[in-house]
Structures are given as structure tokens and as C-alpha cells.
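Visitor: As C-alpha cells, here come the structures.
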Structure 1
Amino acid sequence: MRNIAIHTTDFSALGMLTTILATLCFFATVLGLVNNDLYMDGEWVNAQWLGQDFMTLVAAIPTLVYSSWMAIRKRSLKWELVLGGTLFYLVYVYTFYVFDATFTLLYFLHLPIFSISLLCLFVVFHHMLNARNDYAYRNRFSLYLIIVFLLMIAVMLGSLWMRDLVNHLIVPDYFSETPDGQPPLVIYSLDLGIIIPMMVIAALLLFQNHSLGLIMTGVMLVMTALIGFALMAMSASLYFKGLHPSTLLILLWSLIGLAGFLLSIVYLRRLEVFPRMVDQTDLK
């Protein structure tokens, strides 16, 4: 007789993990803000860590706590998309702290944040893809606007990063706009290998009215809004420290963050979710 593995769509245990995650994020960001010298990556990078910690503290952590409560306790399917986007943001951000930052005491906070965020993201995606829900989005204008937004960001980032990488191969003595002149490969690898493909796939599936596209779009919009605001805060931190960041980049990240935020609200308000009743034959 075969032992059949247990399959469940209940993820109430996620509440404990997100509580631990929010607590770790709180202590890590507060320590980074109170004493920015804990980071040892130079004045330019430390200023960016400062802005990123600030935005994580004031935006990502409250969003994580509230969306987790709404998704787990109130069974809100829309807030589950927000939770997924927030977790994706944390995975993205703390990848830099774990793999790109100089080793300091904060590593022992950043590593579990990265690990727990990734685990929670897997759990949330598993739950959304196995929850037997039907999705519908009937407003064609905002749907096409979101598709254009996702593709525009994908094309913009892809062209900027590829141009910089190709120039390093074909232009003698070429330097990236980084303190050491080298391309930021962690950023480029994450964006070119994960973020951009997911945006393109989400846009294409959304155009085809595919349920996976509707799920991915909600997650990517929330994540894009948080990252846009984080980049805006990082640029502002550079400015206030007198490091003269590009004014164009500050404006660009601000617009991306604001657009992602507004489109997230529009999308989640107009997205229709129809929970399916559990088929009793599945329980036999």
C-alpha cells in the first residue's frame, strides 16, 4: 500500500514565519539607520544602504505585517498578492546585503531575513497556485496600461544593463557609473535573469487573460512599487550626503515607484477573485 504525501492549501503556519521576519527586518533596519557606519562598503554604497533601510522600515515592514494578517487571518486573496510582492521585494533587497555587502555583524540578521523571505515566498506562491481560485479582470484600459508599464520597465532596464555590459567588452578603458568602475553584476544578474523575464511573462500572460498572469502581475506591481520607492530613497540619501547622484535617476525611480503604487491600487481594486468550492471527491 502506497503512502500518499499530504497535500494542503492551509498556510496558517506562515503567520509565525512572517512575524519572525518582520521582527528581524525591524532590528536590522533600525541598526543600519542608527549607525550607518556598521556597513563597511564605502561612503557611496553606505549612503544607499541607508536609504534602502529607511524605505524597508517605513514601507515594506508595515506592508508585510498588514498583508500577512489580511491574507492569513482574514483569508483575503487580494492581500495575498500584496504579501507575495512584499516578500519578493525582501528577497531581492537582501540578496544584495548577503551576496554583495562587506561582511559585518549585520550579516547575521541579513542572512536569516533572506532565507525566511525566500521560504515564505515559496509558500505563498504554492498556496496561490493551488488554492483553486478563479480570477477575472474586466477593465481593458487599465489592463493594457499595466501591460505597457511592465514591458516598458523590462525594455528600459534590459537595454540599460546590456548596454553597460557590452561596452565593457568592446570599449577600451570603459567604466560603469560605480565607485570602482566595474559593472554591478549582482544587480544586473537579478534584473536580467529574474525580474525582467518575470515582467515580460506576466505581461504576456495578462494579455492572454491567463490566471497565472493575473497572479504574477499583482505580485510584480507591488514589488516594483516598493523597489521604485527604495531606489528613490537611496538616491535621496546620496543627495543629502552631498554625493551628487543623477537628478534624472531620482526622478526616474520616483516616477516608477509612484506609477507602480498607483497601478497596484487600481489593479487590486478591479481584480475579481472567485474562490472555488472544494470538491469533496478530492478529499477521498
Structure 2
Amino acid sequence: MKKFSLTLLPLLMAATTTHTYAEDAFSPNGQYLLGDWNGKRTALATEGLKFDATIATDGAYLADGGYDAHQSPTFGTQFGLGTTLDMEKLAGWDGTIIRALVTARQGQSTSLEGIQDPAAPQWANSQANWGRGNSGSRLSEFYLDKTFKDQGISIRLGRMGLGTEFNTMACDFQSNAFCAAQMGKWQGKLWYNTPVSQWGGRVKYQINPELFAQVGVFEYNPENALERHGWNLDTKNADGVNILSEVVWSPKKGLNDLPGSYRVGMLYNTADDAKNQYDVAYKAGTVGEDRSYGG
């Protein structure tokens, strides 16, 4: 079943009385599901305040094959509520924005309930919005981004998902195999995509319009992935950091004169506990002295 997304309008849009262009609710040509509320949403955006709310649902049905076919269809849903503050407009901070996003995921998984054999779990999920399972509310993004326009440098600090910054991949299909950073699948014990967030920072250098390089350092804390720790902001149980680097070339005319995106990157994890190391055979009581790599 095809993935769909609806953009809603939070009630706080009614906080201003400025009137500009008025887009009708449910207009087939409109930008927002509930319209522009007599220009209030556009007025707030002009002042530097943007708000967004989303519901995205993935549905799936196993008609044949797998471990237990012909069960009822399942649906995995993500709810999101976010805001983007343009601090250049609001406070005169050149090239600075503040972004916050709260998410929650609920539903079922056809991959878990019908496709995979319980004795042989699989990595990918047919419904991306069930990734990391059901979860209560989470602080998925809370960061400050500063851009130095003349130098082509941007710095981002705060709470982020690794796949939001590195190894990014569009979610044009609902299967987890074609949605979000792939490192989150085959190194999912180390790499946490959204909705999970962690403290970190990254520096990006735009070499030219089609080429950029970036480096980042992010907290590695397995507790962040647990459902009950969606608002865990402390680092007392962190076990080292993830250090990432990446070069991305996005030509408008690449192979066969087609646009594309080509990435080369590296991950280095400094976890000391053997159970947190991807490439160390773990047994209770062992002391880890190795490190984990990826690329």
C-alpha cells in the first residue's frame, strides 16, 4: 500500500490577526490541508515562525509466502509536531535557525507478524513508520543551525538523528530497505535514525553547488533507542561517541547526463563495552578493547 502524508495546521496559527493571501482549506491546489487561515500562516512565516504537524501511515498486507500469510492488514503510523524559528528574522542572528520536532509511532508490522520467522529476525521492515517499533512521544529534533554564507560553512548543534545528517536517503517507498539512512539497518546497534535522537554536532563545507564535505561527532548512548527514554537528555549512560565523515557529490548531469547523488563516508565508534561493539563477539564478562568501523 502506498505511503501517504497529511500536513495539518496547529491551532496556534490563530495567534495573529495579520491578513495576507488567504488559501482555502482542502483546496486541491493548496499548500496546506487546512489552508492558510486567512493569511495567518503566511504572516507568521514572514515573521520567522513556521509550524508543521504531520501524520504518515504505512499499510501492508501479506497475501502469500512469508511465515504466516493471510493475516489482517497492518498499519504503522508516525505523528509529528514541529517548529522552525528563523532567528535572523526574530532576533537578528544572521543565518541562524532553531528547529524542534516531537514524534510518536504506533501500530503493527506485517514484517514482524507475518513475514519473518521468529527464529531468524530480519533487518528491513516493510513499513518504515514502524522502524524502532511502537514508541511514545520522542524529542526527535532540537538543534541550532548556523550558516556562514560567504564561507559556505554551516554548523549544527543539538539533538538529531544520524540519518538526518549523514547517509541520507529519501523515503519515496515505505519499505525500510528504501527509506532513510541504510547504515541504520545493517549497523542499527550503533546508528540511530530518526525518530531516535542523540546529542551531537556536525560541520558542513559546501565546496561548490554540487559538492560538499562534512564531519560530525555524536553521543553513543544505547538508552536513547529505548521506548521509555524518548525524552532522555542526560549522557550518564553514554558509551563513547560516533565519529562520522562524508563527501557528497550531487551533479545535475552525472552518468548518462542524469542527476544523481554519490556519497563516500566513514563511521568510527569508540564504545568500550564489548556488548556495544558491532564487530566483537560478545560474552558476558568480557572486556572490549576493539572499536567498530563502517563506511
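A short reminder: the numbers here are calculations on the coordinates, not readings from a lab. Computed from a predicted structure; not experimentally measured. Cβ atoms are built from the backbone, for glycine too; each structure is taken alone.
Visitor: Can you spot which of 1, 2 the value -0.87 was calculated from, given it is log10 I(q)/I(0) by the Debye sum over Cα atoms at q = 0.14 Å⁻¹, for residues 98-209 alone?
Guide: Going label by label, the one that fits is 1.
Visitor: FRET efficiency 1/(1 + (r/R0)^6) of positions 50 and 242 (r between Cβ atoms, R0 = 30 Å, to 0.05) computed as 0.50: which structure among 1, 2?
Guide: Structure of origin is 2.
Visitor: One of 1, 2 was used to compute relative contact order in percent (Cα under 8 Å, 6 or more apart), and the result was 24. Which label is that?
Guide: 1
Visitor: Comparing FRET efficiency 1/(1 + (r/R0)^6) of positions 58 and 170 (r between Cβ atoms, R0 = 25 Å, to 0.05) across structures 1, 2, which is largest?
Guide: When FRET efficiency 1/(1 + (r/R0)^6) of positions 58 and 170 (r between Cβ atoms, R0 = 25 Å, to 0.05) is calculated for 1, 2, structure 2 comes out on top.
Visitor: A value of -0.68, -1.45 was computed for log10 I(q)/I(0) by the Debye sum over Cα atoms at q = 0.11, 0.17 Å⁻¹; which of 1, 2 is the source structure?
Guide: 1
Visitor: Quick check on the output: -24000 is helix-only ellipticity at 222 nm (-39500 (n - 2.57) for each DSSP H run of 4 or more, over all residues; to 500), derived from one of 1, 2. Which one produced it?
Guide: That value comes from structure 1.
Visitor: Any idea which of 1, 2 comes out highest on mean count of other Cβ atoms within 10 Å over residues 130-137?
Guide: Once mean count of other Cβ atoms within 10 Å over residues 130-137 is worked out for each structure, 2 has the highest.
Visitor: Have a look at 1, 2 and say which one yields 0.80 for FRET efficiency 1/(1 + (r/R0)^6) of positions 194 and 258 (r between Cβ atoms, R0 = 30 Å, to 0.05), as calculated.
Guide: Source structure for this number: 1.
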